[in-house]
1. When Rg and Dmax of the Cα atoms in Å, for residues 67-258 alone is computed for each of I, II, which one produces 17.3, 48?
2. Comparing Cα Rg over 2.2 N^0.38 Å across I, II, which structure shows the greatest value?
3. Which of the displayed structures (I, II) returns the greatest value of relative contact order in percent (Cα under 8 Å, 6 or more apart) on calculation?
4. Hey, distance in nm of label points 7 Å out along Cα→Cβ at positions 203 and 267 derived from one of I, II reads 0.6; which structure?
5. Among the shown structures I, II, from which was the value -9000 of helix-only ellipticity at 222 nm (-39500 (n - 2.57) for each DSSP H run of 4 or more, over all residues; to 500) calculated?
6. Please compute mean count of other Cβ atoms within 10 Å over residues 187-194 for structures I, II and give me the label with the greatest value.
7. Taking mean count of other Cβ atoms within 10 Å over residues 219-226 from the coordinates of each of I, II, which one would give 20.4?
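Laboratory data are not the source of any read-out in this text; all were calculated from the coordinates shown. Bear in mind that the values here come from a model prediction, so they are computed numbers and not experimental data. Cβ atoms are built from the backbone, for glycine too; each structure is taken alone.
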Structure I
Amino acid sequence: MTSVIGPNNGEQGVSGRRPSRLVYSEAPILIYWETTRACDLACRHCRAEAHAERDPNELTTSEGKALLEKLRGFGKRAPHLVLTGGDPLKRPDFFTLLEHSAKLGFRLSVAPSGTDALTQEVLRRFKNCGVESISLSFDGSTPERHDGFRGVPGCFARTVEAARAARAEGLDLQINSLVTMQTREDLPEIYRLVSGLDVMRWSLFFLIQVGRGQGLREINPEEVESVHNWLYDLSKEASFAIATTEAPHFRRVALTRMRAEGILLAKIRETPVGRGFGIRDGNGIMFISHTGEVYPAGFLPLVAGNVRSADVVEIYRESPVFKRIRDTAQFGGRCGRCEFRETCGGSRARAYAAYGDPLAEDPACGYQPGEYGLQLVNLADERAS
């Protein structure tokens, strides 16, 4: 059996070379803009520790429009823009910003909260403004479980209603679910719930202990591995894509299992997992806060600059924070020695939350580098099979 990550095209990497196709130094693939931190929910894991009132220092309408115009400076092909919060619907000017984004040619997704504000009419307006997809969350398979995490009674029922209404309006739907010690046993039931909602993708967020999430417990590395293998098995039967957030080691599990099944690398690259190879905090991902601060990711609050005082394109391309985090040669611990570090790279946010060092190893991963004893394969080589 053969597998995994290897060298390419003259750039230094784990076994001598780095696959340049997996380094996103010029432009992100995904940009998340936290349009506001205001939200009417009180989620137990909220990284932003959102509350009902808007921050008077959040970017104004004119600053928001200027930011969107600057973001088009990344090149001819616009990144995918995710407008998030808080709850973006708490901004009275949200549709003004949404329409401006559409005019500039962004592919658009919105991450609203499951509240009474998310009506069918609002979803129709999303569609008419060019929004491709929305994301909603289920952190429990029952009202009692989900509403207990969201802090507001009735959230479960409103989210189910919004999910069905979104599909009725022709919006693609992603469902996000939290993975913690508190939710682990409920995941099979959440999967059954999601399976009945005609979704495009189910994304499981493996807890980072920041914000209110510091009061919750992460699952241990053995459980992480077990969940990854369970998700890979589900991916063979599910009618939708299955993805992880802040758990890029799922790629290692999926990649090695696909190779063990004899799937060629060219085919692996076409899978949802394969298309995500290399994308991680700060490498293909950028997060902009409600006050204009730029981070490598929403769960990694390392300030690389502020759009009010610096060019956002230059921040992504040239700031020391982004340049260091893209350089896997600087990774420490097991991540630094791992043959999967280019396709996976570990969660830089979890490393920072656990050790105060974004370049440290990801403590949620139990893999020992070289454990599989597999032949390295150059994933960046288009001729590889």
Structure II
Amino acid sequence: MSSDLKVLQVIPKLGYGGAETGCYDIAHYLPENNCKSFIVTSGGELLKFVDRKKVKIFRLPVQSKNPLLILINAFILIGIILVYNISLVHARSRAPAWSCLLATKITGRKFVTTFHGTYNFKSNIKKIYNSVMTRADLIIAGSNFIFSHIKKNYSKYLNDKKKLMVIFRGINVDYFDPTTKLDNDEKKLLNEWKIKKDKKIILLPGRLTGWKGQEIFIEAVNLANIELGYEAFYAVILGSDQGRDLYKKKLFRLTEQHRLINQVKFIDHCKDMALAYKVSDIVVSASIEPEAFGRVSVEAQSMEKPIIASNIGGSNETVIDEKTGFLFESNNAKSLSKKILKVLSMDEVSLQSIGKEGRKNIIQKFNVEKMCFSTYSEYKRIIN
């Protein structure tokens, strides 16, 4: 029975990333279905939003890759499992997954993992380390792309006793709803960004790291300027450098080199991403390595904004090319600039049509309710 279901999720940090928001959403969905919900984490910005009456939080250093700490965490998890009679443990990252594997083996509880990325490996040791995510009773892939990656690279760890399946990540379509944002809020945000709404705004969200494609984006802006003239639109790069000072300086130099300092705006953080999408006219996801899911593409579509995304990884599944958005050749600034020019030249009726189709696509396939229900159903299946 569902009332007997007690789920312990383990995640390094509860930040604003896809894995973290998925953990948060499931944690709050379970109590609504008469289940007990627990999270083990080291901390994170989302912690302050957790409803402590519904979800019990344990703070442990589960972000650590130190083998001794992984072992200590495993024994503490064993205590939590036995004291609270946990039904199953769901690990969402590799280091804590090793602790969870040991704890569930000793206590005889079910073990679930979610493969949130490709977890690159350059050696057999790294591949063995990654393989913990396939040593579960249920392995969840966040997209068909990740499902294929697991089958191709980790087949020797899979067997008939394990279930590997796709459960698409979902977003809160009520939060990412273009009708809920107020004009005053939009004006306030634009003032913070030091932008006047006299030109189109192209938004590139994502932490500042090489594979997210900020360099390609800047090059594409420069190429678009050659066609349109300088400063024909604003380009906003929204994301924290997370300590990558050298990379941020490199981006600044590239911006200066192309004389884009008045056109390209660097914004560290935005606490209301739905509002950031709302004030923007076009959203870009320029990753040069495959996104496991591509949350930006999904959020932009939910906000009825045209998305331009690289044609690799999860974006191939979330964006319907030429219908809900546009795909460009990955790591190709010229291809991206062509798509930017195309969308900038489109009439309002066409843009609205793309926006409506985009939101319909997300509500049908990638909403958080669907993700939570599918995950909850699988939880019930494996403990019965």
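1. Structure of origin is I.
2. Between I, II, the highest calculated value is found for II.
3. Comparing I, II, the top value of relative contact order in percent (Cα under 8 Å, 6 or more apart) belongs to I.
4. II
5. Attributed to the structure labelled I.
6. I
7. II
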